[in-house]
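Alright, structures below, take your time with them.
Where a number appears in this text, it was derived from the coordinates with a stated rule and is not lab data. Since the model is a prediction, treat every value here as computed from it, not as a measurement. Cβ atoms are built from the backbone, for glycine too; each structure is taken alone.
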Structure 1
Amino acid sequence: MSALTKTLLTALLWLPLAATRVQAADYGILYQAKIAPDSDVARVEIRLSGERLPSQLTLTLDPERHRSLRAAHGLTVEGNTAVWKPREPEDSLHYEFVIDEQKASGSYDSLLTDDWAILRSDKLVPPIAARAPKGLEGKAELQFMLPEEWSVAAPYPTREDSSSRYLITDPGRIFPRPKGWLIVGDITSRQDIIAGTDVRVAAPAGQGDRLQDTLAFIAWNLPEVKRVLPDFPEHLLIVTAGKPMWRGGLSGTRSLFMHADRPLISGNRTSSLIHELIHVGTGISGGERADWIVEGLAEYYAAAILVRTGGISDWRYAQVIEWKTAWAEAADTLFTRRSSGPVTARAAVFMHRLDQALGQATDGQAGIDDVTRALARERGRVSLTQLKDIVAGLAGEAVDVDALIKTLEEAD
C-alpha cells in the first residue's frame, strides 16, 4: 500500500469523528422573558449550555432600560457595558428590562398595559459581541413566560415539538439574538401564506377591526414587492395598535409596527405600509449622510408598487412625483444625518429619475429594481459610493449619479 493510499484511508476514518466533534462543539442559547401586567419590567434570562461556550460576551446596555444584572460569577458592569465570562457546561445571566419607552410627544414606542405589551426583541435583548473559538456556533431559542391567558405573536418559526419556543436565526452572527417586533397578551390576529411568506397581522384584542383589510392589502402588493426583492423574509409580522402608541410606522427584522389609524393608502397616493415593507425586504441602513438612499428607495416604492399592482393610475403616480418635487424644494440637501420630510421626498424623486435614466441608457434592460436588489444583497450600511458603483455596473458612464443629484439641487 502506497503512502498516499494510507494517508487517504486515515483521513476517511477520521471524518466521522471530526464531524462528531464539530457537532459536539455547538452550544445552546435560551432567551427566556417573563412578562406580567403587575410588573413594569420583563425579567430576562440568557442561559447557555454546552461542552464549550464563548469565553466572553460583551453586552451594550441602555442603562435606563437594562438593570439589575446578575450572574453567579464572571460578570462586570461599567456604565453601558457588561462583560460576562460564562462557564461550561451551563451558565446564565439575569436582568430586568423596562418595557415602557415614551417619546417627547407623550406616545409610546414600547408599552406594557394590563392586557398586552408591544416591544422590540432587539431592545429586550441588547447587542451582544461574543469572543469564541473559531467555528463554534450557537443555536438560539426564545421562550416567553406569560400569564396563562396571554399569547404571543413573533416573527420567528416555532420548534416542531414546542409552540412556546421560537427558533432564532441571525445570519452572519456567531452569537444569534432575537430581533424584530413582538406583541404579547390578550391579542387577536389574522394569518396567511402570501407569495411564500408566512404573514401574520396582530393587534391587542378589541383593536383588530382592520386586520383582515391589512392582510388583503399585503396579499395584493407583497407579490410585487417580492418580485423586486426575491430574498424577502419567509416570516413577516405586522403589529398594529392605537393610542397611546406612536402614530406612525417603523420596520424591524422580519416585522414592522403600524399605528392603527394610519391608512393603507394615504391621500397623497402613497402607502406607509409598503414603505415599511421595503425596509423589511432590503435590510439596509444609511451610512454617513446616506440615510436618504434608504428612505428614498422606500418612499419611491411606496407609490411605484401601487402603480404596478393597479392601485393607482399612471396619471395619479405623475401627480405623486409632482407633489414630491414641490415638497422637496424645502430641503437644502440630501446629505443629512437622518432623512425625513422634504429630504425623503427629494430622495424619492431622485430614485424616480434614476430609474428613467437607467432605462434610457440600457434600452429598458436595467432600472431601479436592479439597484435595489444589489443593495439588498449586500445589506448592512449603504453609501453614495456603493450606489455609484452599482449604477456604473449597470450602465457604465451613461448615467451620472452626481449630475442627477445636482439637477435636483439646481431646481430649488
Structure 2
Amino acid sequence: MSGHPLDIAVVGGGLAGGLIALAIHRARPDKRIALIETGGSFGGNHRWSWFAGDLDPEGDALLASFPQTVWPEGNRVRFPAYGRRLAGEYRSLASRNFDATLRRLLPQESIMAGTRVERLSETGVELAGGGQLRAASVIDCRSAVPSPHLTGGWQLFMGRHLRCDSPHGVIRPVIMDASVEQPGAYRFVYVLPLGPQDIFVEDTYYADEPRLDRALLSERIAAYCAAHGWSGETVSEETGVLPVVTGGDFVAYRRSLAVPGVALAGARGGFTHPLTSYTLPIAVASALAIARNADRAGDELARFVDRRAQEHWRATRFYRLLGKMLFEAAEPELRYKVFERFYRLPEPLIERFYAARSTRLDGLRILTGKPPVSIPRAIAALLGKGRPLVQGRQQ
C-alpha cells in the first residue's frame, strides 16, 4: 500500500479507531483507508458493555454486524443497604469478536495489525523500521496516556472469564455488587453471565493511586467466585488502569499530544465518560461524526475533531464535578455511599448518566437531598486543585 496515497490513515486499532475505520468504509466505500495497530489484533484484550438506550438507530446499525451478548431482562446492582433490579437491556462485545468482524468487513488492504508506527504527520505515517504511508488525512487513535495536565483518580480492574464446571445460575448482569469489602477505595464486582456455564467476573476499584496488584485482585475474584459456588477453568483474563478525570487544563493536555494537521480522537483525545470511563457510546458517536466529514482535508478534519473534543469537555463538566466529590470529599471506605444513593434515582436518569447525556434536571435530582459526603469536605474538594494524573504502576 505504500506506493499509493491513502485517503485516510487511522492509527490505533482499538475501539475508537476500529469504529472510525468501519464507519468511514460504510459511508464511503470508495475511500482508501488503512487501520494501523501495533498489536496483533484489533481491540486488544477487552470487553465493552453498554445499555441498549445508549445508542440511536444509526449507532445500532454501526454495531449490528458485531456478535454481541444481549440481556433483555435487565440488570442488577447491590450495595450494603440497598439492592435493585433495573429493566434496561444490557449488551456486551468481546474484543475477539471486534477483531474478527473488522477483518471481515474492512477491505483486506486496509488491515494493518502488527504494524509499529514511528511518527505521524499531516501527510502520512512513518513506519518503524522504514517505510511510509502517504495519506490525505491522518487520525490518531492510539492509547490514552496519563498526563500532569489533568487531575483525578483511577479506575483499576481485573476481569476473569470463567467456564464453570456446572451451570452458574446467574440470569442477568450485576452491574455493581458493592456489598463486598471496601478496603480504602470504592470497590465493586461486575458480573456478566455469558452462557449457562460461562461467566465474566471483574473486580473494580476507584482508587487514589494507580497501583494494580494483580495477585490481590486475582485472590479476590477467586474468593468471590468460591462464595457463589462457581468453580472451573479460566478462559481469559484482562486488566486495566483507567484515568478518572476530575479537572485540569484540557487545552494544554491536547496540545501536549497533538501533531499539527493530525486529528486526535478516541480516549487519547479525551472522548470518554470522565467518571465511569465508559467509551462505547461516545466512540460510536465520534465514529459516525467523523465518517460524515470524511471528505474534509487533513488539517480541516483535525480542527473539526478538536472542536468536538472541546465541546465534549464542556458538556461533561458535571461528571468531573461528581468525580471531585468522589475522590476528594468522600472517605475512601465510604465512597460506595455516593453510588448507593445514585442508584435510588429513576432508571431513565441512570441510563442518561451512563450515556453522558444527563439533563440539567437530572443534575438537580442527583445533587438534591442530603449529600453522602460532609459539607466541609465537599467545599474543600471544590476549592482544591486535585491530584495530577501520572503514570500508573502495576505489580
Structure 3
Amino acid sequence: MIPRTVFKLNGSIDDMYSINRATYRRFSSAKEAFVIVGQQDTGKIGLMEWLPKMLENMMANMQNNVAGKSRSDVALKMGANTINLILGTYGDQNANKQFLNWSSPFVPEALQRIPAQIAPDKLTSLVKKAAMIYGAGLVGISEVDPRWVYDSNIYKSFIFDDVERPLETEEAFVIPSSVNKAITMAIPMRKDLIFESPGVNNETSAELGYSAMGCLSISLAEFIRTLGYCAIPCMNDTALSIPLAISAGLGQLGRNGLLITPDYGACVRLCKVLTDMPLNTDQPIDFGMTEFCDQCLSCAMNCPSGAITLAGRTFSGPTESNNPGVSKWYIDPVKCLRFWQANGACCANCITTCPFTAGYRLPHCAECEMCVPGCPLQFVINQRRRKLIQGLAPNLETQ
C-alpha cells in the first residue's frame, strides 16, 4: 500500500463530495439495476430475475464456441465463483445470510462478552495487520456515516437502535448505535484476466475477487468478535462500499462510477466490516482524480453500452437506479446490465481502459490537456515504481 502521507489529505468526506442535503436520501438497494432490469424482464421482484437473458446468450456463445466465451471459459469462471456462492453470494440482498451472519458461527460466547483491554492505537494496528493477513491489498478505517448505510433492501429496512448486538426482526435489520466504525478493504483482481473483457475470463477475475471478499470479511469479523467486540461482515450488502472506502483513504471516485485507488486503479473489489471496536480513523486522500477524470474520457469512449457519461458531474442520474443528491458522474447501470445480457458475459472495459489501472502508456498523454508538473497519473506511477524497487509492492504494470 502506497503510504497515504504522500497524497493530499482531506479532513472529511464532505471535502470530497458536494452533497445536496435537501435532496439526498439513503439509497434502497431494491433500486439496484439488477432488481430493476429483472422486474422489467419478468414482472417479478428479485435479485436474479435479470440473469436468464444473459444465460441464454452465454449458452449460445458456448454452443458456437465463441472465442473467449467457450464452455471451458465458463467452467473456469464457475469454479472461481464457488466460495463466493457458499459464503455470501456477493452479499447483494443477503445481509445476515449464509456466512455473512451477524452472529458469530464459531467464537465462544465467553470471548464475545468480554472486550479485550487494548488501547485504540494497538487495536487499530492489530485489525489492519489481520486484514492484510486475511487477503486485503488495502485497508482503511472510517466512521460509519449513516448516509452510506442502505435505507433498505428488497426485504426490509436497515435501522440504528440502542441494542447490544446486531439483530434481524420481522420488520428490520437492526444495527447497534454503538457500531460507529467501518473497516473497508480492497482486494486486487487479476489484471491478466480482467484485460480479457468483455470475454468471460474477466468474470473469472471478478468471481475470484468476490470469493476472496467473503473469506476476508468473515475472517476479520471473527477476529474482532474474539477480541470481544461487535462485528458485521459485509460484501455488497448493508452499506455503500465506495463512499466508505473514500472516507477511509483508499481512493477517489472516477468517471466510471468506481473507486480509483493509487495502488491498483479500479482493479479491486471492496468489502467491509462494521464494528464498535474503538479504532483510529484514516483520512480521505486527494491525488487529483476529479481533475483528471474531468478531461479523460477513456472509460466513456470505450464503454460498449454507452453507460458512462461524456458530460460533467451533476446532482442526478438518468435512471431510478441512481441516487440523486451528490455531485458526481452518474452512470446508466441499466444500459450496462443490458449489455451484459446481450454479451452473455459481464464487462469490465471501464476498469481496463482507466489509465490508473492500465499503467502509463504514451497515448494517454497525446490528448491530455493537463500536462503540468504534478500530473496525477505520472505521480502515482512513480509511487508504484518506488514501492516496487523497495520490494514492498507487486509489479502493478504486469500483474
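Taking log10 I(q)/I(0) by the Debye sum over Cα atoms at q = 0.16, 0.22, 0.23, 0.28 Å⁻¹, for residues 29-100 alone from the coordinates of each of 1, 2, 3, which one would give -0.56, -0.97, -1.04, -1.32?
On the way: 1: -0.56, -0.97, -1.04, -1.32; 2: -0.74, -1.07, -1.11, -1.25; 3: -0.73, -1.03, -1.04, -1.08.
Considering all the candidates, the number was obtained from 1.
Ranked by distance in nm of label points 7 Å out along Cα→Cβ at positions 157 and 205, structures 1, 2, 3 are topped by 3, which has the highest value.
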